[in-house]
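Every number here is computed from the coordinates shown, using simple stated rules; none is lab data. These numbers were taken from a predicted model, which means no experiment stands behind them. Cβ atoms are built from the backbone, for glycine too; each structure is taken alone.
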Structure I
């Protein structure tokens with residue numbers, strides 16, 4: 001066996017600065033291996049009985065055009081044009097996966113957007129693999145480091161693009177982005193089997209239900225689904241149709257009409273052994289390929305596909321993050337995006353349980369160390385699950401990093417309710433991440449007070465980070481509920497001083 005490094009160690013890669021960096025690969029069993037970054041201190045180890053080896057390189061300051069060598073007594077592997085700088089992991093489902101070419105600003109004026117790109121950004125797309133078999137990866141082997149430029153940008157994550165552009169303006173060093181996202185996936189597919197099995201709730205919800213599905217399903221149903229998918233891919237109308245949908249070129253009425261009249265363009269999803277959404281599926285085929293690669297923090301944009309089990313999403317996401325942190329052996333920061341307002345898509349895919357997913361995302365932020373949250377509650381689309389304004393998402397991620405990772409700014413996270421109190425007809429609500437709340441017009445369309453089945457009128461004022469509601473109807477002897485944007489889709493009407501929308505909430509008083 002010749003010495004080999006893991007796939008992610010390639011020409012043009014970016015390593016994390018000022019931290020120890022793990023490098024791993026395979027060699028002959030029990031062979032001595034030496035790894036060195038240019039003139040840095042060599043690290044030595046011995047491959048185990050299976051030929052696997054791993055070393056930690058000493059921290060390195062930001063640099064460019066270095067060479068990584070891994071050698072044995074008989075051969076040497078070189079990785080050229082290595083940079084050292086800031087590395088971020090971009091992970092999640094379709095809204096992290098949505099390409100720049102589908103972004104509104106890019107679609108409107110691509111030259112202007114491409115002119116923003118600096119030279120020091122590179123990215124690695126983890127191959128989108130559904131099953132460890134010769135059939136994979138699904139979309140071709142794009143697992144290589146590439147420079148972000150006007151030739152590659154439109155095939156990169158739109159949210160990741162705008163995040164990196166703003167990061168580069170403040171962080172004057174090379175930037176590396178490890179992009180690991182897959183459309184329509186739940187967090188259960190990104191979580192290891194061991195972690196799911198250890199939690200009785202998750203085992204029952206995901207592992208047991210999946211195994212029961214496989215046992216009880218009519219014979220041939222899954223094979224029929226795979227044939228339908230194959231036929232759909234051959235339909236000449238399929239590619240252009242979905243391209244226009246993702247571009248936002250198809251109206252709501254036409255989307256609903258297409259679903260009814262051209263059902264051949266849609267295939268009802270059937271879970272099976274080759275499904276990306278099977279429990280721990282993408283953990284096995286994608287996450288394991290990069291475990292140990294050192295990065296500054298993770299951007300997590302996911303949750304839409306977990307609406308079916310919103311009641312356990314906090315348990316699932318907490319378990320996934322803890323599992324990943326244990327495998328990386330570090331409590332890396334997580335910057336998560338609260339999912340956007342959305343009503344329905346094609347007239348059939350509804351965001352009914354999105355408010356509860358958002359509630360669970362907030363709970364994870366409040367209970368886990370180094371998990372921070374921002375949102376795009378002002379940038380959703382009523383009839384599209386993929387908001388086309390990804391500049392806002394990238395900007396909010398960048399501002400959150402500048403606050404929580406670098407300490408440049410303050411109050412860039414989503415304001416959350418920290419305390420509330422009722423005194424008769426007066427209600428006071430306090431928020432984190434704010435020193436000056438801003439209220440927009442038509443607030444009462446999004447901030448609703450009810451007593452029983454009746455809507456209660458009120459006046460409202462903002463003081464610093466507090467909201468004061470004065471109830472006009474006499475309900476002093478009745479319990480009331482206060483709900484803000486706690487619906488699949490509604491407009492953001494409250495912001496902090498930095499323009500970050502207040503996170504949705506519901507209160508019983």
Structure II
């Protein structure tokens with residue numbers, strides 16, 4: 001029960017519990033010298049959602065990570081109660097490595113009813129991109145502070161053994177169509193998932209936070225993901241708040257992941273992340289099936305035919321529109337009705353070749369959702385991971401412009417290596433000049449292997465002929481190491 005000391009007058013008390021329950025409010029009159037009581041009761045979630053088995057979680061939350069605390073006595077249980085009040089089912093604290101060592105044997109570190117929380121670790125490889133450690137059951141053997149090597153590719157090889165998951169978080173900071181190459185090539189620019197195409201080209205399973213940090217330049221972020229999906233790489237999307245709970249500026253779950261796990265534990269959540277049974281949202285609830293296959297599934301067709309697409313979306317703050325995207329093209333636009341309510345649609349979609357399909361929903365800004373950096377201004381968005389479509393003897397068409405896009409990406413990353421080495425050397429914290437030069441060479445070998453994989457995909461687009469774009473620049477030869485580089 002909360003108590004507030006207020007002057008006499010008429011007040012409206014409003015409460016919300018995340019995105020699933022309808023906000024409730026009550027008007028009360030406070031007489032001079034008297035106590036007025038407001039009792040707010042939440043109803044049930046939409047039945048179409050409650051019966052589906054989806055969980056809502058935030059895998060990127062901090063507690064005492066960078067200082068500037070406003071609540072120095074806050075504990076993990078208190079932060080978890082805040083998250084439960086935000087309608088979350090699970091929470092992953094991304095803590096300092098010392099915290100992970102202290103808590104890893106106790107994970108899940110906190111449970112309350114159906115709610116679970118664990119202490120993980122945000123691996124802050126500024127050059128390759130930050131990743132969140134989910135289903136933290138061990139402590140990776142990493143150099144501290146992390147730098148150029150090992151890259152996320154090697155680190156993921158370590159945690160994959162425990163069926164854990166690394167999620168690329170705030171992956172596209174500041175990237176736009178006009179600035180992408182220059183920012184990727186600038187060694188002073190961090191917080192970019194330079195390693196994302198490298199990891200998938202070399203066969204690793206990733207997940208990417210579409211919603212993390214900001215909703216700015218969202219169309220370009222979706223384009224980057226679509227280009228990777230166009231090349232046949234299968235992975236899902238999520239969302240996370242990057243909230244520093246003890247600082248009081250943001251609440252957990254403003255950006256969140258909706259996940260469909262087989263059980264309510266972190267091992268099952270990590271498996272669902274790996275399988276792409278996820279959606280990202282800052283407001284709407286969104287569900288998609290194709291011939292009854294949920295997101296993350298692969299629907300196999302013996303021949304080209306029409307499939308049945310069922311999509312449902314709901315937001316207590318209203319919806320603007322819903323779109324179905326097939327192989328990077330919007331193939332259906334479903335407007336919202338005149339009243340605030342769910343969109344529940346079924347459509348038939350002809351499928352001629354292998355590919356992918358996802359749904360996204362938009363909604364207006366809402367003051368209730370201001371606990372994310374820009375949702376109150378930019379509006380609501382939810383996006384599912386794809387359903388994958390395999391048509392026998394009809395492979396997914398490969399577009400040369402997608403090959404060329406990632407060829408330029410790899411070139412830009414290679415261009416950034418010498419300058420980044422110099423920055424590390426100047427700091428005096430990351431080893432000798434010889435150590436760092438070996439790290440650069442390891443990175444060049446890995447980039448060369450990724451370029452060879454891109455070249456192999458490009459050959460599918462040209463009937464076995466190598467395009468000049470796919471061939472790219474070769475800066476080193478060999479295969480990437482599966483584990484961390486050990487300095488002499």
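Side notes on the structure shown:
- Which of I, II yields -0.22, -0.86, -1.19, -1.35 [log10 I(q)/I(0) by the Debye sum over Cα atoms at q = 0.05, 0.10, 0.12, 0.13 Å⁻¹, calculated]: I
- Of the structures I, II, the one that 59 was derived from, the read-out being percent of Cα pairs over 22 Å apart, for residues 26-305 alone: II
- In this comparison of I, II, the computed figure 2.7 for distance in nm of label points 7 Å out along Cα→Cβ at positions 258 and 442 is attributed to I.
- Test item: semi-axes √(5λ) of the Cα gyration tensor in Å, for residues 162-329 alone calculated as 26, 21, 18, pick one of I, II: II
- Which entry (I, II) yields the derived value 0.80 for FRET efficiency 1/(1 + (r/R0)^6) of positions 186 and 394 (r between Cβ atoms, R0 = 30 Å, to 0.05): I
- Between structures I, II, the greatest calculated value of distance in nm of label points 7 Å out along Cα→Cβ at positions 34 and 434 is seen in II.
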